1. Which one of 1, 2 has distance in nm of label points 7 Å out along Cα→Cβ at positions 68 and 252, as calculated from the coordinates, equal to 1.0?
2. I have 0.75 for FRET efficiency 1/(1 + (r/R0)^6) of positions 292 and 372 (r between Cβ atoms, R0 = 41 Å, to 0.05), calculated from one of the structures 1, 2. Which structure is it?
3. 1, 2: which one has helix-only ellipticity at 222 nm (-39500 (n - 2.57) for each DSSP H run of 4 or more, over all residues; to 500), as calculated, at -8000?
4. If Rg and Dmax of the Cα atoms in Å is calculated from each of 1, 2, which structure is the one that comes out at 23.7, 79?
5. By the measure FRET efficiency 1/(1 + (r/R0)^6) of positions 172 and 348 (r between Cβ atoms, R0 = 30 Å, to 0.05), tell me the structure among 1, 2 with the highest figure.
6. For distance in nm of label points 7 Å out along Cα→Cβ at positions 244 and 316, find whichever of 1, 2 sits highest and give me its label.
Structure 1
Amino acid sequence: MSLSTKACSIVVILVASTTISSNGSLFSQETKPAAENLWTRQTGEDWPRMLGPRYDSKSSEKGILKSWGSQGLKVVWTAGTGVGYGNGVVAKGRWFQFDRFGNSERLTCHRAETGEILWSWEQPVIYFDPYGYNNGPRCSPVVDEDRVYVYGVSGALVCLSVSDGSVLWKRDLNDEFFVVPNFFGVGASPLVYQQLLWVMVGGSPKTSKILTVNDLPGAQPDGSAMVAFDKRTGELKHKVGNYLASYAAPVVRSIDGKDVGIAFVREGLLTFDPKDGSHPHFTPWRSSILESVNAAAPVVIGNKILAAEAYEIGGLLVELTKNGHRPLWRDEKVRKYQAVRPHWTNPIVVGQSVFVSSGRNQPDTDFRCVDFKSDSAGKWDDKVQWMINNRDRMTGVWIEDHLLMLGENGTLQLLPADSKKHSVLAEMELSEMMDRDRSPYIAPPSWAPPVISHGLLYVRGSNKVICMELIPNR
């Protein structure tokens, strides 16, 4: 069924029990009761953040349908979206979608199994994309315990109650940290680690000048590449990295038994201790092209970190040592020979293999599998195992030894995660399939990665979000 935002909607416009700090930020003084878990589907896990519960684009769920028939997967519900590029997230039986409607950014909380709107919250936003892309938020929400966090396209960081959408605290990071506007606004989703909310900010020294994207070529950093706030109060705790922001979602991964914060900032690869920002290490990795971004989240292969971009220099593989990063492999200088060139698509690691949509724009794109291995002398090298000249840039999820890939024009495919050959088991052309209102299920572009939670698959395009049954409810 198609749902209207009028149904069962509660628009939250008041901030209760808060105090205002010296910099104008709101800090919560309120203790909320625990949010009720609304799931009736008993098996599965939540997907509370960008790239999934473990930051690796992988689901642990079992029992997926491998044959979809001529009608494809069963569509459970659909709902219209506003303007934006980020995917939603799922937690406690709720689907959280963050988009722009008119001159406001709106977080909408749906019941994850039915699409029923439980509440919505919105605030005014001022942002215009100078390159003609849409003006909505790029970041996904993040859910932790009974709080949900959103990071708007113009730098508003807001913490809300999962239960009712009331604001617990908020900060305007672009104003606080004098962020020089990036090419496409704010675009790196935050992460929660223990009691901290880490955010890619990338501020600059204080100035009285009104900053615009035209100031970016001369922008100087001020030590706020990554900033940590107390997740419950919004108070500033730590800053690390004298770099500017980019568009790759930061992650925390375990490497050699230790949690490591990994951020692909504008200038390159930054790692740090996520407990307090200590032990920072950095390797420059950025195109010489001014109008370029690092937008694909770094991935971990064993105990190595792979960071890659699409504009010029491709991929970099490093080993993290106590003294810093030890480069193990760099991509070829000639672009057509480069192994890994994701633009904003998410690489998926399976063993020593990386499945990735490589290339900047159509027609310079393909889907490929690349193996990374070292020889007896310890020299690392890449080997492209297979390559399909798929002109759609694709995002995806690994589940049960399969890849669920979504193309930017609405093609949904199920593939074996096979490093030896490429094959397609099932496919749906979502842009050609019609909803009950005769509009397509997906209107391009569909740039957000799919989400899987409790057997349900969620995908979004420019017009709506679709919930489908990937694992039958037993």
Structure 2
Amino acid sequence: MTGSYGIDFGTTNCVLARTTPDGPETVPLEKRLPAEWAHHGFNRVLPSVMGYQDGEPAFGWPMKLRAEGRIEAVKRLLASDDPIEVDGRKLDPELVAELFFRQIRDRAGEPLDQAVVTIPSNSRGRARLRTKQAAAQAGIKVLALINEPTAAAMAHARRIGTDRRILVFDWGGGTLDVTVLEAVEGTFIEQASKGVQRLGGMDLDGAFLARLRRELPGAADWTPAEREQFRTRLELAKIQLSETTEAEVKLPDGRYAAVRRALLESAIRPLIERTRRPLETCLSESPGPIDHLVMVGGSSRIPAVRQFVAGLVGVEPDDTVDPMSAVAEGAAVAAGILRGEITDLDFFVGTEHALGLVAMARDSRELFFGEIIGRNTKYPASNTQPAWPTNDFQESVLLDVVEGDPARPLDDEDNVVLASWEIALPERRRRDDARLDITYTYDLDGILRVRVEDHKTGSVLMDGQLEYGSAR
């Protein structure tokens, strides 16, 4: 295998990169793209769109430009168990992800059997695990799953220099991630991270489309296929408006409409404003001046977005960073580190979400999120908390492992039960005499180990693990 590989498995586009003696470079995955898209950096990406052609799975640009009968944003669906339906077929999200990884491997042009794969820093445990499993099923060993913002910073590690505090604003097609890192003697250490799972370029496109449909005569009568085709054309116009103040978009009836940057900015302003909270959270959780601002992901190209972020951070963004390829290139650098090819750089990350268990308040009998490992804890991490059965003389207890935000209600959508174990108790005792010591250990290989001991006897009642995919 030539070099070390990194894969940006994106919501709307996938990118492959490898290390070279001159630094990381992208590996083209698609040769049949329209010329109007190639001018904007899309010659290096594989659109994350799938459909069927002549009864066989088809991927990339032919499917992206199709008006109907396609699957997109597969990565968003990995957190769900619901099947995906396309052309009358129902497919498991993990299978579709596997097929995309196979496409990346087959189009690499040389053997690709291991890689570092990036994931959003706000990605849940289930989505992380399924990403790793899908790659493995496609014949790609995942050396590590690393957070996309960390990868973006690593792509420019040598130019950024050492003893610097970096804020990475990663706004791609499906998710928003904001991360503050510190570069210390070639090592990137995450200080704080916050994001929004369903906020990206697809949502900006939807807001822009909704605004134009209200203003264009006859738009309410468009068929679903015409609407989807127009949405793809409008996406291109949105991209063009990052470079010019006016663009033309073809309507379903063959006419052209002029769209202005000011209209786009007005339509997406509420979505831009939603990036304020994660930005301010990261800045408050890692106080101190920011030395370097890195903006990646296609949505970060929009001038209004760049101005908004720069205004909050107080630093102008680095214009030498390629928003489309930086994440994959940084993943390739990470792969080079893990394979021993690169020895002057390293990286460490922390938890984006808290980990804990479902607990019951003794007085109110209400369920709540009992935190064991807090958010922004550096890996490797371990902590032990006591717990008791809810009633006297119980024969067993149910341990639900929860990931999310303890400050929110237990049933909030941000809180996800990753696994459940029923644990037999050694003997029936009164509640106060039946204390359990529950230890969570999260190691650098992305494995969460859960150990339960009987406090009175020291006997181990359970020792299990959840494999997320490597965390470094």
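Taken together, the values in this text are just the output of simple stated rules run on the coordinates, not laboratory data. Predicted model, so just to flag it, every value in this text is computed and none were measured. Cβ atoms are built from the backbone, for glycine too; each structure is taken alone.
1. Derived from 2, not from the others.
2. Details: 1: 0.95; 2: 0.75.
The read-out comes from structure 2.
3. Details: 1: 0; 2: -8000.
The read-out was computed on structure 2.
4. Values: 1: 21.2, 64; 2: 23.7, 79.
Derived from 2, not from the others.
5. Values: 1: 0.30; 2: 0.80.
Across 1, 2, FRET efficiency 1/(1 + (r/R0)^6) of positions 172 and 348 (r between Cβ atoms, R0 = 30 Å, to 0.05) peaks for 2.
6. Details: 1: 1.6; 2: 2.6.
Of structures 1, 2, the maximum of distance in nm of label points 7 Å out along Cα→Cβ at positions 244 and 316 occurs in 2.
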